[in-house]
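A short reminder: the numbers here are calculations on the coordinates, not readings from a lab. Treat the numbers as computed from the prediction; the structure is a model and nothing was measured. Cβ atoms are built from the backbone, for glycine too; each structure is taken alone.
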Structure I
Amino acid sequence: MKYPYPLAFVVFFAAGCARQKFFQPDARPDSTPLAANADSARVTAGRHYKRGPIGRVLLGPHHRPAWTQVVTLPVLKPATVVPGGLQPGKLGGGFQTTSMTVLDRNGQGYALRSIDKNPYRTLPKVLRHTFVLNLVRDATSAGHPYGAFVVPPLAEAAGVLHTSPRPFYVRADEDGLGKASELYRGRVVMLEEKLEKQVNIAGRVPGATALEESDNMLEQRYASNKHTIDEEAFVRARLLDLLIGDWDRHEGQWTWAAYPATQGKTRWVPVPQDRDQVFFRFNDGLIPWLASKFVRKFQTFGPRYESIEGYTRNARYLDEHVLTELNRSAYLLIARDLQTRLTDAVLEKAVRQGLPRELYQQEGAEMVADLRARRDALPKAAARFYELRAKSVLVAGTDEEERFVVDRLHDTLTLVSVYRIPDGKKDLKTDSLLYRRSFNPAYTRHINLYGLHGDDIFEIRGSVRRSPFVNIYGGPQEDLVVDESRVKGLRRKTRFYDTARNNEFEPAPELKDKTTRGVKSHAFDRDGSGR
């Protein structure tokens, strides 16, 4: 759910009734008929978000000027908007936006989505006809109606794969969208290419062999060590998310492009999509400010970064499963590279191209200034992002057999290596290295090793005074644990979680036996469905 007011807070306001006619009847403020051959129209994204002085104090100014500003947008012409025209397809299942897949003559899919939202169906039924609905509907104005169109030039300069959405106005008499035409008439919409399946690759993700959603990509990653994720590309994309204040980056907001790589491995590269929460402006009114104290993920875009933990909360699952190998210096290196790429000229061009001309004149300079300030502070934000991710790190094998080696080298360095066990042999070869990362207990408290399926080996060695906890989750098959390490202190720093039977390990000074009769320790959330 995306509505930002926690129910415990807004229930106080539930005594009133919901407004029956909340949304503007037509995006065109002019009631005269639009010419049949009109290529553009003067429209507003949402005049219903206009509030008086008291409303702005209580609910916040948000991005109301952008929603109510009259701008010029192209008129959607389904027959000619792409070569060969668009044919209506399947209506989407979104709870807040009107969404439909439309297809060109080659079968390429596009998402046609309303820019405005209606959170009616996200609320419990008991609140759908109360003043609460007014509040959560009004909160849509915290998002920028045209923010998504600023992102493609930024992503292009940053070296991040991206889609290229375009804004349109749908005529009040449009009938070229089939049975769904009535749902779109008189609305401002976004047309965005869909990156999915083989037909969508050509010309959009050059060199890729497949496109998959996050859950499918992770399923393949955990099934075989012939798959690897491009973590540098993901960090680059996540730092761009921070730059533009996009807090809604859960696993459903990504497509993954598969590329053939060296040594027979498939490399997965992220493609961010669905940018409807960029430049979010929320905690500028009394009620949303109070609500933001309960829901920390709603962070406001401005010249300085607010809580990095808040910005990244919605993406915790994907960040945990993808960002496992890179160290702090890699995050900082990528942040500095982004600073070099995102010049003042790039920022200015992105905002000028992305915002409608009338709106750019109103707020373009402020948006550019905010982006400049955030770009200049990006290394500091990247360092904080790394620190959050480094506290507890997931190091997962696959359903094949692997060998995990933990070397507690000295008080500031614990080295974790994961090797493929080739052809069932237990000998360790240097060319079978799958993973390696050094950990500093100043940043990392827990290293969580998951063997998953397969007969895995875990070796821990070294004598130090300080070290992260090493938590071993062996998985369903027979596993071998050899702990020859020592860490000064009373607390044992190696813990083995598995079933009590069908595993081999010897009592050791540092090893704490956490095996049980049950199989609960075998649980591993591969696709985010277990949260």
Structure II
Amino acid sequence: MPGSSGEHRGASTLVAEAPPLLRLRGLSKWFPGVQALDQVDFDLRPGEVHVLFGENGAGKSTLISIVAGALRADAGEVLLHGEPVHFRSVSDARRRGISAVFQEFSLVPDMTVEENLFLGEELTTGPFLNKRALHRRAEATLTQLGFPLRPGMKVNRLSRAEQQMVEIAKALRSDLSILILDEPTAALTERETDRLFQLLRECKRRRVGIVYITHRMDEIHRIGDRVTVLRDGRRVATLDVGGASHEKLVELMTGRTFEAFFPRIEHSPGAQLLAIEDLTVGRVVRDVSLTVCAGEIVGLAGLVGSGKSEVGRAVFGLEPIDGGTIRFLDRPVNRPRARAMLDAGIVYLPPDRRTEGLVVQRSVRENMALCALTLSPFSGRLFLRRRSERGICTSLAARLKISPPRIERDVVFFSGGNQQKVMLAKGLTRNPRLFIMDEPTMGVDVGAKTEVYNFMKDLVEQAGAGILLISSDLPEILHLTSRTYVMYRGRMRAELKGAEITEQEVLSHFFESETAGG
């Protein structure tokens, strides 16, 4: 738009000149055996999005938990509008205009959307709950935000993306001064993400300060104004987003160069493992064809909502197929079922490890062995072979560098990167031929991503497995694949090979164009 850059510079100047809404001075926090924050300084100005960036364990979640009233700092001070504050609870912080949306949802599953929206602040008439007014207010809030949710629907019947919308609506409905968002787009489609960013821009116009945590580089440049990088509980740098390149952020976050994160993979395609022809899945996927061979990583790229995830789910038997053919190991698969595909040698790693991939309240060992309990190393005729099971799981934990290597510890107490490794180990118990990895590094920090990438390298180079990599992370597609298919609105737009897999070429197929057919 003409003049838009000037308007942005003007708005940025106003933000820079404004006194901070929030200032943290020398903030420190200890947990048993760990210093989570070490004298961290941070400030948030009215009308800006200040991104917190860092690996898992860098201190991001601890910092926002202190600001949101969920934790107390052990040293340092928090100043709100220039005045020292000590939040007694999350409710206390909310009363002062601070709302947070954490990765772990705070919704009550057996209550409705409208009941969750006003939980703790119920609308009453005398001593009675005013359900009619509550319903009207909830409906008005959801309509204003553009979220397609029914107020009377129970939360336990909503998808994770819909539950994320409820959490966001709950935060945005109050009189805000500061909004904190922790990986808010992890479960959202591209359209839902666009709507969220539109809402954030409206918040910025109302002079709301936004603290935003993300692992997605593109989001930093799309919505952020400044970015603060944390490493090992310390603030490494704060810089304007305009001067924060991908490479610079990665180097600040880890102390290593960007190129060091992607291993050089020698693809040696062998026998064809998977062949899909004219696959149709409901109204989402139409006439998709692709192949995957042993010894190669094949990418399936596209925006969130393009249909790429549905392709992987359909092959594994998690989505009904309405047309087309699937062949695995040169045998036709007429009606894929998850158990049969697992037995045949296919492992599917879902993007939402906490709801589909793992039982987080059970141990690492139990999760690793879960889909292999019928195999002879894990069970005999009548009883489970516990010693053999422990030996296999201990070996896998060491191979994948799960930290700490405590296989009897519940998965919920591990970081996102280590949870992802547990899910990978779970697949390895069956010695599969083909891995379908759907967003394998979603919500995983850069250091853990590197370990996942090296694991993928070992699978194709040493084990001779094939990998179908379904990813919205463009650098993964560019650096890891030998062939890449690009999808747009449920259809296959292009197949790229070798040197053709460039950022410009892939992105050119991500969006509608006047010359694109169909």
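Observations
- If mean count of other Cβ atoms within 10 Å over residues 36-43 is computed and equals 14.0, the structure in I, II: I
- When helix-only ellipticity at 222 nm (-39500 (n - 2.57) for each DSSP H run of 4 or more, over all residues; to 500) is computed for each of I, II, the one that comes out at -7500 is I.
- Answer label among I, II for the case where mean count of other Cβ atoms within 10 Å over residues 372-379, calculated from the coordinates, equals 14.5: II
- For Cα extents along the principal axes in Å, for residues 68-243 alone computed as 51, 38, 29, the structure of I, II it came from: II
- Which of I, II yields 83, 52, 47 [Cα extents along the principal axes in Å, calculated]: I
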